[in-house]
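Structures given as structure tokens follow.
What follows draws every value from the coordinates through simple rules; no lab data is involved. Please read these numbers as outputs of a predicted model, since none were measured by experiment. Cβ atoms are built from the backbone, for glycine too; each structure is taken alone.
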Structure I
Amino acid sequence: MNESNYDIAILAGGCFWCTEAVFQRLRGVKEVIPGYTGGNIKNPAYREICTGRTGHAEGIKIIYDPGEIDYQTLLEVFFATHDPTTLNRQGNDVGTQYRSEIFYQNENQRLIAEQFIRELDLNNIFDRPIVTALSEAKPFYLAEEEHINYYNDHRNQGYCQVIIDPKIKKLEKYYSNKLY
């Protein structure tokens, strides 16, 4: 993979098992890496993240080909597949580690994200205000091996069936033309 042709997006939208599964299916996305970002300790471990005291969010690093999929489309899918109106929570997952946050890589990504959030708010797309934070990218730490490719490897697990399957179905319904 010639990474010089690819861009990076870092998003946090709750449990990284969910967001990884969603973005892995998009045409133009070359790799989705679950991990931790936005916190204040180096090389955090899952058990530390779960306490909510590290400041890190469960996030994903998306490596994508901007010739096949653009940053705005990634944001559209991001906002369509999680609840950006709940502070530090996604469903039953509660804590700052499950917050909704966009970690922009450059000024262009920041501007695109700001404008997109503004449009969502102006058009009253959600019943409540968007609480998704917008922050400059910070170091991203790879999650432990057991969290990588979780949904694809554990589809029969209850969490996957109850929480992730509906997100995948929604993705297939509204973004079928953008899937592999």
Structure II
Amino acid sequence: MTSHVETITLGGGCFWCVEAVYEQVEGVVSVESGYCNGHVKNPSYEQVCSGDTGHAEVVRVTFDPTRIGLHQLLEIFLVVHDPTSLNRQGNDIGTQYRSGIYYESAEHERVAREVLGELALSGVYNTPIVTELAPLANYSRAEEYHQHYFAQHPGQGYCAFVVAPKVEKFRKTFTRHVRQAQ
């Protein structure tokens, strides 16, 4: 049993996409879809989708730092979504789909700043990185039907055409971090 785990909260567009990727990462203990950094307490999916609550769709990634570090988790995050796209990912448009890293410790903030800085200097993107970096605030778990959505509905249209390619991109780009079958 893991004696020490850490958690980081990430927003990269629709939470189904980000959740599906991290559920396949070696060293990730759990992934939970939710909402954060808005002004309404315990909003519903419909409220968040309206764009009026200020929340981002996010996933809380709990990981074993002896098996995978935050630096690697953030590298994965910055490859499987577009960190240069302001308030949208693909056809998902609105502030609820913003790119964000929401930390709970000074050390996680430091690592996130380091990874974002490395990416900015790498020249991978021709446009600025717009990923929000902020302390986690007002987090609430998404409704049960959003949890493990891709795993339960791989043939659903959005899953097949939007989520699956992101999962495949992760699997091809980060082979060493793909969870082995148990």
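Figure out for me which of the structures I, II the number 3.0 belongs to, where distance in nm of label points 7 Å out along Cα→Cβ at positions 84 and 148 was derived from the coordinates. Answer by label: I.
One of I, II was used to compute FRET efficiency 1/(1 + (r/R0)^6) of positions 4 and 124 (r between Cβ atoms, R0 = 41 Å, to 0.05), and the answer was 0.80. Which one was it? Structure of origin is II.
Which of I, II yields 2.3 for distance in nm of label points 7 Å out along Cα→Cβ at positions 36 and 156, as computed? Here the read-out was taken from II.
Hey, distance in nm of label points 7 Å out along Cα→Cβ at positions 92 and 140 derived from one of I, II reads 2.9; which structure? Structure I accounts for this read-out.
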